[in-house]
Structure I
């Protein structure tokens, strides 16, 4: 019965998206880089030449109105965070950003580097750098069941500020978007 209900819901609502939206904290960033690691801004070219395919295939996230940060150990990129703003972000039809804000659109850590705290480190580094460039606050949308990402943002002291739900009934050209903001935000 549940299977039939899910199938009927999928036909009526089409593809769906259910994201929790988080915002960077207001207090100044505080982070310590683990021994042996450095965090640096990366260019599209540097990312394309990354050893790991999971990182090099992420180069399309960079370009105009975008920047990326990598955690590096012994010259090897192990984790990546990419941010968008301005006209580049507007094409996403996602969470509306206030003037001057930016959004983390991609965070990835190679499997062998997971559990080292690199994602929260990159979030803090991206926030500090973009804040110095006049981009604040930062936002991120996280798939509702992506527990590792939810944990990383919580460790970086980000706060959940709402939900973004998208449905595409009858495969419309543009999905319907519903935004629910937490009362305290």
Structure II
């Protein structure tokens, strides 16, 4: 909980310092993704495993007059199969996205984006009880304003996530993840 609150404070601080912001918004996205994990166990070799996931993302952002957006987010992702142990399949993540929109009409804007995130997951049976992950992503999509305050969003992100090494007895396990994330959501502008 402390990590979530700290991430929210940092994100809010960043967003409130954006002097070019002319519009604030909050939003919710639902996400489905296909993930490929690469696991390397010292002295035993490496292998790949596929695991789908579903997530929701709460976001708070600001929009400048020239089409740039800065948004902080909290993501809760649930994998179809537990990754590290059978007791937990949930990742929590906070991060920041930078988005550039290209207005085609007053209602319709395609966009590109990049983002950074920091996540954590509880684990059982390792020398650690919680592990961290960092993520980098790029993507694009489109936004459509239904009314001036309500905007629909859809897009695709390509993401790389590096997980903290964990120890199981004399073995060190290194894990990385590549994902394709499809999402749809809604933003409410103030």
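The table that follows gives values for the structure above.
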| quantity | calculated |
| --- | --- |
| Comparison of I, II by distance in nm of label points 7 Å out along Cα→Cβ at positions 149 and 173 - largest value held by | II |
| Structure responsible for 16.5, with mean count of other Cβ atoms within 10 Å over residues 29-36 calculated and labels I, II on offer | II |
| Computed 3.5 for distance in nm of label points 7 Å out along Cα→Cβ at positions 133 and 165 - originating structure among I, II | I |
| For 21 (relative contact order in percent (Cα under 8 Å, 6 or more apart), calculated) the corresponding structure among I, II | II |
| Value -7500, calculated as helix-only ellipticity at 222 nm (-39500 (n - 2.57) for each DSSP H run of 4 or more, over all residues; to 500), assigned to which of I, II | I |
| Source structure (of I, II) for Cα extents along the principal axes in Å, for residues 45-124 alone, computed value 49, 23, 22 | II |
| Entry that produces 0.70 once FRET efficiency 1/(1 + (r/R0)^6) of positions 37 and 69 (r between Cβ atoms, R0 = 35 Å, to 0.05) is calculated, selected from I, II | II |
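Every number here is computed from the coordinates shown, using simple stated rules; none is lab data. Note that the structure is a prediction, hence the values are computed from the model and not measured. Cβ atoms are built from the backbone, for glycine too; each structure is taken alone.
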